[in-house]
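Dropping the structures in below, format is structure tokens.
Derivation of every value follows stated rules applied to the coordinates shown; laboratory data play no part. Everything quoted here is computed from the prediction, not taken from an experiment. Cβ atoms are built from the backbone, for glycine too; each structure is taken alone.
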Structure 1
Amino acid sequence: MAGKVHHVGVSNFNPEQIDEFSQTLPVETLQPPYHLFHRDVESEVLPYTRAHDIGVLVYGPLAHGLLSGHLRFGTRFSPDDWRSHSPDFQGDQLAANLRVVAALEQFASKELGVPVSRLAVAWTLANPAVHVAIIGTRNAEHVDDAVAAAGLGLSADALHRIDEIASAAVRMAGPRPEVM
């Protein structure tokens, strides 16, 4: 490495992979997928990163648009959009998750006075192991909403209610090479 690499960040690593890589250089940041419909990292990865003081930058907090509040059952994606071929955005799975989004929208609006997109980002940031939520956006309005999400504190009661609502969700796998 000739002294050229001073800091290491990895994406989608599990604790074993981080341990193995750390034999060369310590891993300082991890970038895993994390949102209300994809919570796999909660069981092992996030506790590991917290215990080892590894910064976490989650991606996909809006569930690839599902938690934006803009998708509906009739939404059509262009053929070159991976979601047009993904089971996550088709049929019964999509319908079930859109019902969860509708319930989250009601809660976000009536109880917190915010859009569901802000609630979704704030929820990821409420996890003490998460330091940053990476938001993909197409316009400035979405940036403003994402920034506002960082300032939205969720009480223990709100987090509990969100978990209750999300318990009806169908787990999403997210983008995979075989569907892209």
Structure 2
Amino acid sequence: MARKSAAGRGRSTSLDRVAPFDDDCVLVVIETPKGSPNKLAFEPRYGTFVLKGVLPAGTVFPFDFGFVPSTRAEDGDPLDVLVLMDAPVYPGCIVPSRLIGVIEAEQTEEGETDRNDRLLAVAANSAAHRSIHQLNDLSQDLVAQIEHFFVSYNEMKGKRFEVKGRAGSKRAIALVMAAMKKRR
């Protein structure tokens, strides 16, 4: 729960002032770059990124992973996003992205179950993924691999991640809009 809004604890950071959208793009703050075994997370108390864990040997993040600033999801954290792009970027980089869908899920930890969806997006400037506009544009094998990553990643941390369904870009946008309202 390291990314809970700093404003909720009487502090604010520069990320609290970043709007979730810029024109037609959702803005995603990258925490963990593609290919990294290190799970990084923004920590408002410090105003920087901290190492939250290390994946087992041979396990890495399949794409850049981050969050939508100025949102609050069902679990109390900002909305999580996996961003497809041509090459990984550095933690802290804001990537304007096109939402393509959502993996709807519940996460259970210490007997408590929260909704913990994963938005899927494509970097707006991606050359390799420019033709992807909806979740259905991805191969079903790739989506299944992404789901498996989140299931096994959470399992390694002693949590249960259960995929409840998949939805397209309209549902992903609706989740961001709802999470913006919860943030206020």
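At a glance:
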quantity	calculated
Structure from which 1.8 was derived, distance in nm of label points 7 Å out along Cα→Cβ at positions 60 and 108, options 1, 2	1
Origin of the derived value 3.2 (distance in nm of label points 7 Å out along Cα→Cβ at positions 44 and 164; candidates 1, 2)	1
At a computed -6000 (helix-only ellipticity at 222 nm (-39500 (n - 2.57) for each DSSP H run of 4 or more, over all residues; to 500)), which of 1, 2	2
Computed 3.6 for distance in nm of label points 7 Å out along Cα→Cβ at positions 20 and 68 - originating structure among 1, 2	1
For Kirkwood radius over Cα pairs in Å computed as 17.4, the structure of 1, 2 it came from	1
Identity of the structure behind 11.9 (criterion: mean count of other Cβ atoms within 10 Å over residues 76-83, calculated), options 1, 2	1
